1. Work out which structure the value 19, 43, 37, 2 belongs to, where P(r) over Cα pairs in 10 Å bins from 0, in percent was derived from one of I, II.
2. I, II: which one has mean count of other Cβ atoms within 10 Å over residues 30-37, as calculated, at 19.6?
3. Quick one: helix-only ellipticity at 222 nm (-39500 (n - 2.57) for each DSSP H run of 4 or more, over all residues; to 500) came out at -10500 when computed from one of I, II, so which one is it?
4. Among the shown structures I, II, from which was the value 8.1 of mean count of other Cβ atoms within 10 Å over residues 14-21 calculated?
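Taken together, the values in this text are just the output of simple stated rules run on the coordinates, not laboratory data. Not measured: the values here are computed from a predicted model. Cβ atoms are built from the backbone, for glycine too; each structure is taken alone.
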Structure I
Amino acid sequence: MYFTDRGIEELVSRRGDEQVSVAWLGDRLQSFVDQHPEFETAIDRLATWLARDDEEDE
């Protein structure tokens with residue numbers, strides 16, 4: 001396990017049974033970037049990757 005995986009594992013253990021909308025996720029990511037602008041590039045890359053993830057399956 002990588003050090004950064006701990007946050008992912010916490011997310012899954014605390015909220016893994018919840019269903020959320022993409023709009024909700026977008027709002028949460030935007031709020032995070034507003035509070036932590038130094039992570040804007042990383043969050044933008046993550047959002048782009050999530051948006052295009054299904055293109056690799058074609």
Structure II
Amino acid sequence: MKKDPKIDSRDDVKPSEGERKYGNVKFADQTNKKYPIDTLEHVRAAWSYINHQDNAAK
């Protein structure tokens with residue numbers, strides 16, 4: 001999947017780390033390879049993080 005042009009790259013994140021940890025899965029944040037959405041637990045966690053007020057503006 002391609003990077004989402006609406007999501008900025010973060011200086012505090014290494015996208016390769018997300019790929020190393022979770023493998024070739026879909027991520028809610030494709031740009032930074034954060035919040036894998038490969039299990040129900042991960043989907044719920046991604047939804048929670050992305051919709052949290054502190055993260056929503058990123």
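1. I
2. On the way: I: 11.2; II: 19.6.
Answer for the origin of the read-out: II.
3. II
4. Value 8.1 for mean count of other Cβ atoms within 10 Å over residues 14-21 corresponds to I out of I, II.
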